[in-house]
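Okay, got some structures for you below.
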Structure 1
């Protein structure tokens, strides 16, 4: 079992701890709904130190990152971040990630905790360019301060103008008296806010400063369960549920991070290009429950005639919408927006409707 630098903080705050991707992590504190609503309306703090950080450096850094990621990093300026994925050789996804253009010849790849070793091995295997790779995951802590009051709270602790850090950009500066903190605005909740990357030795100091600055706002810690319900309300994919080694970016609705222009020759591009031109047999779609019920991963999806047309990949009861929501892969011919579908919950067939994402609009 691994432990983040905030492990004792979580326990002192009453966090319910579980094993998650090899780490002992808080799944909830005051309850999923309370934490979720507090992030939407106020501000909450997530420990996301289990995420992986891999540096790519040197004169071949650009060529290498451009090859292994599906998006086009040529459009990035220093201080920009970009959502992307690592395509594999079989049309699937090794992982989804965020690329940070840190400085000339230096990129940071932020990857999922469950895939750090897999991603590292994939990058090393495909590094024919000779880029310099460094797995810094064990040296970096990260917290996500999410919610509409995040800027007011965090601005007390830094001279960096947080209003200038727009969505998918970042700055590096002094924060809470600690130098070289990366402050980014990539989000995974749809509630606004920032991520703070720091060295492990500075982690507790930063955590304490954030909670002290936010005490008049009713700042609260939030766990993995609320992070999942928040991302699902926004229709964001979760690796291992909605995307994996066998799902393509086109099937997952991630064509927008799969740039097929001439200067972007990423791994297995021809396969993706073929899918984009000729179509796919299934698509990831969002749905809202009409009948009362909560969809869960791997529940079967049927059409009105009782034909099996898909599987649920993620599902929950939305704390903001007060109804069941979910995503799942649905077969061609059945994925039209507005279509009524049926989710098999235990032995009951519950009615739902295919809708456009996100489910929740602030």
Structure 2
């Protein structure tokens, strides 16, 4: 595309500011539906808004007088939730409650970024019993609109995505959230890439958890397993072997859910004398975040724990496939990254170990907008 961004006529970003950051987005034509399909999707959403009687409650901006706000968030992907909800920081000074999926409510604690936290379906009645000046929806899609109609039918609302068709991966979701929130607040002139960051709260986890698990200071975390096959790395055992050859005695922590159990057991069996603590399928999400907050580094494929590490301020070595690292990290992050075109399994374990060693030496990659061909 000779460096020219691809922008379909139905994929304009829902905020005014364009700069070197945002101009790099939406360049992959294969991410874009045909204009007629996007037109139909937009028309369907417009018709649904009208059919539900919500057009009169739609607002293009957050009114200055809206002090009590409910953020209605339906995603159950940890990484997406952390990125989408990160711009709550820009709403400081207002009372904002969260009504979200069971996974998303684990990311925060009441009285922190959000004043009160409700779990969708379980706490619907409790949340609907409050009076709000405004509701924030993720998108003008069926599920969020139906939930809003059911619980807060006559409350004004704004959306993060508006009519923007976001079922594509070629933009930075964290920066999108921050620029969109600034737009909703009438703060378009600000440059936000240096301010933007993720946030997760795990202050109520036992402060002695690190010691209780037997994890030593200076430990490196390794996230095993994952959700999508192309983002599950199977050679962590080889990475561990190479890393321990370079750094004998380096304490390690294995993290992940039940689908990582077999690989974790293999690593433990191959390294019986190493300082490795196996926490796979043993910790809650908040406990995993607390452990990561005490680690000096996380090695992981693109996924939820990569974003958790960024949210608690732990640097990472990230493995990516198909997506680009600059669309997952922000300038506030300390990271090194490796990428394969199709599948993280194609990344050489020696490369991963080399990047981990550079990270342990405090050598970080500069965040930049990667050129798209």
Structure 3
């Protein structure tokens, strides 16, 4: 099928926090609004269930991280969610170390979309040879009456499906394995069902020890995937980039990784695909950034500034964004704090726009 390429330039954030997308030839300028970012860290009075803001999940024993948050009933008017997270379980009194790969995906719940349960329910552990003893980086979405859970393992991207969000049946082989055109094993999947019912996957590919890029694959059924293009859809800008703070001083000069895709509409109803990702600059500082394009195909334009973790000291990664009418929540894995003792992953929460007043947490 021949697709029309759309050239898009994301020209930045206004003072109110609204993103602006410059359309070739002039015309429409509006986007979904300030709910696209930037995000402020969630405040103590906004987070309940004995969670310590801004951390929606923090446990130094089994290290829950890399969440994929899904509306529990598919109704955006309600705030109940499931949060699928990776964690590391070890048979040792010392607990899991940050260097150990995740070996379990668990499900938390929250009545208010942010104050997660104090305990989790296991849903997936590595069982197959191609998984290599690790499952992690979940990407959950609703497909009809089912919940589909894509995940990263040693041999590629796997898929497990469930009719209740708790009991999953996995496919025997990865749905996306090593990609010859991209020279690597994909990881950190981000899967979204497009407006026409087809599927699109964004995923991380390692270019070197310090650099990653983001690839894209398409599918008609969510099971059989074909990479799009001959290379990454988004790469580090390095010195040869142009525009939007590009080059050696760009916020993503070294690496782009850990994508998360969101569907939205412009002010005039044009479809937009937002792509949040972990951006690393030339000094090794990592933030959460945003790119976007009109429709399902074409190049991405990047925002002028990151949307979360702007100082880069806690190194956020693996973003997940949940949109509601009038606001959005962002979850990102970052250091649990600035001290040496807090050098382990935790999940921070943010909200946009910064001026929004969230409903009271439940439970308080």
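Here, each number is a calculation from the coordinates, and none is a lab measurement. The model shown is predicted, which means the values in this text are computed figures rather than measured ones.
Here Cα extents along the principal axes in Å, for residues 238-277 alone has been calculated and equals 32, 17, 16, so which of 1, 2, 3 was it run on?
It was calculated from structure 1.
Here is a further query. Quick check on the output: -8500 is helix-only ellipticity at 222 nm (-39500 (n - 2.57) for each DSSP H run of 4 or more, over all residues; to 500), derived from one of 1, 2, 3. Which one produced it?
2
Which structure, out of 1, 2, 3, was Kirkwood radius over Cα pairs in Å, for residues 46-165 alone calculated from, if the result is 14.9?
That value comes from structure 3.
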